[in-house]
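Right after this note come the structures.
Derivation of every value follows stated rules applied to the coordinates shown; laboratory data play no part. Predicted model, so just to flag it, every value in this text is computed and none were measured. Cβ atoms are built from the backbone, for glycine too; each structure is taken alone.
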Structure I
Amino acid sequence: MTAANGWTPVALSASIEAGTSAGTQIDGFEIVVWRDNSGKAHVWEDRCPHRGMRMSFGFVRGDHIACLYHGWQYDTGGQCRYIPAHPDLEVPATIKIPSYAVTERGGVIWTSLKETADALALPVVSDDVTPIRSLYIDRSIEAIAPLLACLPVDGADVTVELLSSGAVLFTSGAVKLLIAGQAIPPEKCALHIAAIGAVDASTRKQIAKWAENARRMIEAAPVAPIAKVA
């Protein structure tokens, strides 16, 4: 479950609402994931070029995001467009935040940490999904993949199908999940989990409970695969 040809999942689509931002990491590299007010997602380096403040601490206004420290505003391409202390200044083109390719698929926001990338490299999965949660685990992404097959939902048989190098299709009984893995710093990762299709509130609660139990079992597991648990 490593990045799919450079694409890495960074959040569930539903967790980043229009006009909001959130900071996260890819292998220790800090990024900000944000949506402008039209609903389009963006992924940038999480640093204002002025004094290094994290842009994820800032605020979104329309199609701009502003740094919390001095209010410098950046457009959706990362270009600084307005400096409150110098309102009449034509901002130099060199004041720009690195921005990266971003797309949404299967209810997940993906980035490639470069300006353009081939979306055909992303996993083929329906966009008819129900977001469950992003699960943060104190284990490496490499250690988790072989353990998923040992974590059934209510004792049902498990199959784990590799959709791409960044995601798997987890099936246990009637439960079918897209699980997209994000490496954060060493020995930490996030699993962004969405149920395929619409699920009712009871099933969603069941899956969320399974996910929390899976986190505990994975973190407690020895290096060798663990035995099946109900």
Structure II
Amino acid sequence: MTNKLTVKIWRGKEQGDFVSYEVPRLASQTVLDVVTYVQRNLEPSLGYRFACRVGMCGSCAMTVNGVARWTCRTHVSKVVGEGQLEIAPLANLPVVKDLVTDMSEFFDKWARAKGSFKGKRTRADDFEPVKPDSRERKAADAGVECIGCGVCYASCDVVSSRPDYLGPAALNRAWTLVNDVRDTQQRERLRAVAGDAGCHACHTQGSCTVHCPKQISPTAGIAGLKRVVGRAAVRGRL
């Protein structure tokens, strides 16, 4: 194909502007292919991230025509509008340069939500059995495939209006661990997600679930946290 595609790409940091480029329109072309073409052929200084190119790492997430997406799995033919494409960094995160965002606060919120596993057994002990058909295991499995790409975080209106909000990814991670029967810091985790910036700040708009490339429902996990936190508060266990 010899058609041309006009693409507007954000250049700069928090202050910047969109710059237009013309790239060849190709069959089976992804948005990441477009960005890579611009960087390799037109603008060597363009900053962006990618790694696996097959939808496993999530590092290529950007805002494409106003929607947060994995660019390696987004075909131009599915999103291009009137022959134009607009690519920007993820929303709700500081911009390092061009299409690169600083993910520090995103992962700091995972830590604040007690998003790390802490068990009681050591490497010298046998594995602790977990029944695969148990209610807890099924609840944890529903959200455990999150790879921390930030698409849900960038799509969340609550994060936009409340920068202190832990966000859907951190709360989804907390939900998976709340349902891990091997974990030993449940009270601390419930306290961490019960505050003003925690699960009760969610407005249940569902943007995180709609846009999650892994088809996870952080909305459901956050609703689960609300129930568990409410029961613990009533029983005086927070």
Fill in the blank from the handout: FRET efficiency 1/(1 + (r/R0)^6) of positions 62 and 198 (r between Cβ atoms, R0 = 25 Å, to 0.05): greatest across I, II for structure II
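Out of I, II, choose the structure whose coordinates give FRET efficiency 1/(1 + (r/R0)^6) of positions 54 and 94 (r between Cβ atoms, R0 = 30 Å, to 0.05) equal to 0.90 when calculated.
Working: I: 0.90; II: 0.60.
Value 0.90 for FRET efficiency 1/(1 + (r/R0)^6) of positions 54 and 94 (r between Cβ atoms, R0 = 30 Å, to 0.05) corresponds to I out of I, II.
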Handout entry: With helix-only ellipticity at 222 nm (-39500 (n - 2.57) for each DSSP H run of 4 or more, over all residues; to 500) derived as -8500, matching label from I, II
Key = II
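On FRET efficiency 1/(1 + (r/R0)^6) of positions 110 and 126 (r between Cβ atoms, R0 = 35 Å, to 0.05), which of the structures labelled I, II is highest? Write down the numbers at each step before the final one.
Working: I: 1.00; II: 0.75.
That would be structure I.
Can you spot which of I, II the value -0.62, -0.78, -1.43 was calculated from, given it is log10 I(q)/I(0) by the Debye sum over Cα atoms at q = 0.16, 0.18, 0.25 Å⁻¹, for residues 22-117 alone?
Values: I: -0.62, -0.78, -1.43; II: -0.69, -0.85, -1.43.
Matching structure: I.
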Completion exercise
From the coordinates of one of I, II, relative contact order in percent (Cα under 8 Å, 6 or more apart) came out at 17; that one is structure II
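Name the one structure among I, II that distance in nm of label points 7 Å out along Cα→Cβ at positions 134 and 166 of 1.4 was derived from. Walk me through the numbers on the way to the answer.
Numbers: I: 1.4; II: 2.1.
Here the read-out was taken from I.
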Practice task
Figure out for me which of the structures I, II the number 2.2 belongs to, where distance in nm of label points 7 Å out along Cα→Cβ at positions 14 and 86 was derived from the coordinates.
Solution key: II
